[in-house]
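For reference, the structures are reproduced in the following blocks.
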Structure P
C-alpha cells in the first residue's frame, strides 16, 4: 500500500534508506547496492526526490553524494513514516523500516554493552573527528572485530574506529579533550545514545 501511496517501490526504498540514516551520505552505486534496484530506476527516483527537495546532493572528489534534507518542510512526518521511529536514544532493531541498514545496528548488541555509537568520517563526509565509527561502552574485543569485519565487507570500505569506556569519555568531555570536542562538533549519525552524552 505504501508503494502505491508514494509512487514506486524504488522511491519507498530510497526514502527508507535516507530517513533511517540522517547525516549519512551515499553515492549512486552504493545506493543501488544497498536497496537492490536497477541503477536507471535509482537515478530517476533520486532526480525526483532532488526536485522536490527531500534530498540534497553534493559533489566530493568527483563523486556525487546524496543525503536527506533535514530542512525539508515535511522532514518530521516523513521521518516518522520512513525512519522506523528511530531516535538517537533508541537503537535500531531488525524490524525497523530499513531492512538494508538494520543488521549493522542490531549486531551492536553482540559487541557488548554500548552506551554510545556514532557514525561519522567516511559515512558523513566529515573528517573532524578522524574516525568513522565511535563506540562508548564495555565491549568484547573478539565480537567487536567480527562486527567491524562484517561492516567493512558490507560497506566495501576500511573502517577507522575508536572505543572508550563510559567513564573515560565522560571525563574527556568534562575536561573538553580535543577528541571529545571533535566528536561533539562532527557531522554524525547517532545510532545509540543511552545517556544523552551528545546533548548540547
Structure Q
C-alpha cells in the first residue's frame, strides 16, 4: 500500500533507509546492497529524491554520498512515516526494540554510530558502546557488523562509571563524540540527551 502511495518500491525502501538513519551517509553501491534493489532503479530514485530536496548529496574522496535532508520542509511528517518519529541525534528506534538488538552483548546503556558512518572524524571512532559488555559476544557482533558494512570499524567500549566520569571532567574523547555528527541508536538512561546538539 505504501508503495502505491509513493509510486515505487525502491523509493519506499530508500525513504525507510534514510529516515531510519538520520545523520548517516551512504554511497550508491552501499545503498543497493542494503535495500537489495537494482542499481539503475536506485540511481533513478536517488535523482528524484535529490530534485525534490528530500535528500542531499556530497562528494567525498571521489565518492558521492547521500543522506536525508533534515531541513526539508516535510522532514518531520516523512520521519513519522518512514523513521521512528525521532529527531536526529536521538534514539532512532523505540528503546525496547533496540534493547533487544543489543541484549546478547550484555547490559548496554548507550550505542552511538559516528566516524565512518556519518563521515565525521572528530569522534575518532565509528562505534561507541557504554555498559557491561560480554567480550566474546562483542567480538562476534563487531565481526558481523564489519561484514555487513564491508569495512573495518574502530570501536570503543566504556563502563558506565568510566563514561560518566569522563563526561564530568570534559574528557577530550567524550567531547569529540558529543560534538561529532552521530546517530544515537540507544540511550537507555539519557546519557547524551542533556548534551546532544542538533547538527
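Read-outs throughout are calculated quantities, based only on the coordinates presented, and are distinct from any laboratory measurement. Model, not experiment: these values are computed from the prediction. Cβ atoms are built from the backbone, for glycine too; each structure is taken alone.
Say we calculate mean count of other Cβ atoms within 10 Å over residues 124-131 for every structure; which of P, Q gives the highest result? Ranking P, Q on mean count of other Cβ atoms within 10 Å over residues 124-131, first place is Q. Taking distance in nm of label points 7 Å out along Cα→Cβ at positions 132 and 164 as the criterion, the top structure among P, Q is P, with the largest value.
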